[in-house]
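Chemist: Each in structure tokens, the structures are laid out below.
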Structure 1
Amino acid sequence: MPRKKFARPDGRKADEIRPLSMRIGVIKNADGSAEIRLGGNWIIAAVYGPKEHHPRFKVSQERAIVNCRYHMVPYSVPERKSPRPSRREGEISMVIREALAPALILEEFPESGIDIFIEVLQAEGSTRVTSINVAALALAEAGLPMRDLVSACAAGKYQDHIVVDVGEIEDKQGQADLPVALMPNLNQITLLQMDGHLTHDELKEALDVAIGGARHIHEMQTEALKGAIQKMRTLEST
């Protein structure tokens, strides 16, 4: 009997990322902002700072303090969630901050604070890595000195196949999930987590797949930033 052909829930190939688009400068009052749509994910990030940090007793005399808030709006998921910040949102906020901080040259802004606000308007799996990508764009648009952009992607195991850019059904029904973030030009990983079980060979394959996805996203981040810079230059020249 012929083996059944593998098919992902949304019809993608194993190595195919969902439709992706990015916009820069979507919030007028922010120092930097960006919007990303990845499949059914729709997320906005805004950056404020460097500025005076509060509370003052937490100020560092050596570097800026990075604060990050990841928040899902009540109707971002099919079943309405409470508007109160959840424990999961707090944990993801910390993960995002730790993934982004290595790219920032915080020593240039002692006794200052940098605030990152992330609003998930619509969620469809892999929101933490999608949030990292849009927050990195917002940081770059804010003009903050960075060692590199941060690009992120999640690989996973679904029906015994390694897949890139894990969707919602694959996240819930899959056998493993591997979110990865890296600074592509420096070739340094800033986030590596795993939920589920993978063999040694599967882990290596999933890591390669996630890094490949992140590098593809990095190309699109770069193009989005180039487009924003070109638009700004055009406006300045008119």
Structure 2
Amino acid sequence: MGNLYLLRHGKVNGPAALYGKTDIDVLPAINNEMLTSLLDNQARFSRILSSPLIRCQGLAQDFAKQTNKPITIIDALQEMHFGSYDGRAFDDIPYENTAKQSQAWAHLERFWKNPAEFSLPESEKLSDFYYRVKNAWQQLLTNYKDDNILLITHGGVIRMILADILGLDWKNEKLFSQLHIGNASISKFSNTPNNKDNFVKVHVIGMPLSCLTAQLTSNNQFLSVANSHDQ
């Protein structure tokens, strides 16, 4: 059996926007905090996987350098591409001088309400995004079935993986609007391969990375108390 920890990157160093393919970095102080938490928990992980985008790969490379753990970059596990709106600050999208929203905001509203039906201009279709992530995820489970994996990736990728594991409707907009996967949050799964397939169990969704260290400390305190009673 292997454990899989899916970590969403930290808050990016830019204004509020749809950041998909746009290669923007994370605020340095946040990346340093995340790296410290990972180093405190390095024994949990045997291998590092990462999206190729710098907001994920930067942390993955820093962690790999300090621990000598093997690292693999998986291009298919990068965020959805939002086309002409990718990386465009919301504050730079103007409203018309009437009660009616601009065409740009109309596009965004339709997309948010029904992302499977209404794609943004020049963007990746939600169906293509889902199957790209699903295929990469299934290959990951096969290639690393006995490893304890740390995968540093994106909120949208984690949502699509959850849809695949739990048999959820990937077209449901509530996966994006109501399932919170915060920055610097970690989700834990376990994989128990059988003769035909992989059986993946969900243990934690969207726990703050800082809580992983607290959880480890709590477990160690419990073991310490237990051992003292054995003496």
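Chemist: So FRET efficiency 1/(1 + (r/R0)^6) of positions 9 and 65 (r between Cβ atoms, R0 = 41 Å, to 0.05), computed for just one structure, reads 0.50; which one of 1, 2 is that?
Modeler: Computing FRET efficiency 1/(1 + (r/R0)^6) of positions 9 and 65 (r between Cβ atoms, R0 = 41 Å, to 0.05) on every structure in 1, 2 gives 0.50 only for 1.
Chemist: When FRET efficiency 1/(1 + (r/R0)^6) of positions 81 and 201 (r between Cβ atoms, R0 = 35 Å, to 0.05) is calculated for each of the structures 1, 2, which structure yields the highest value? It would help to have the intermediate numbers written out before the result.
Modeler: Details: 1: 0.40; 2: 0.70.
Top value of FRET efficiency 1/(1 + (r/R0)^6) of positions 81 and 201 (r between Cβ atoms, R0 = 35 Å, to 0.05) goes to structure 2.
Chemist: Okay, next question. If distance in nm of label points 7 Å out along Cα→Cβ at positions 17 and 41 is calculated from each of 1, 2, which structure is the one that comes out at 3.0?
Modeler: On the way: 1: 1.0; 2: 3.0.
Answer by label: 2.
Chemist: Between 1, 2, which one scores greatest on Cα Rg over 2.2 N^0.38 Å, for residues 169-208 alone? Let's see the in-between values first.
Modeler: Numbers: 1: 1.28; 2: 1.48.
Going through 1, 2 one by one, Cα Rg over 2.2 N^0.38 Å, for residues 169-208 alone is largest in 2.
Chemist: Assign the value -10500, calculated as helix-only ellipticity at 222 nm (-39500 (n - 2.57) for each DSSP H run of 4 or more, over all residues; to 500), to the correct structure from 1, 2.
Modeler: On the way: 1: -10500; 2: -13000.
Working through the options, I get structure 1.
Chemist: If you don't mind, another one. Out of 1, 2, which has the highest value for relative contact order in percent (Cα under 8 Å, 6 or more apart)?
Modeler: Working: 1: 20; 2: 30.
Between 1, 2, the highest calculated value is found for 2.
FYI, it's all coordinate maths here, none of it is from the lab. What you see is a predicted model; the values in this text were computed from it and never measured. Cβ atoms are built from the backbone, for glycine too; each structure is taken alone.
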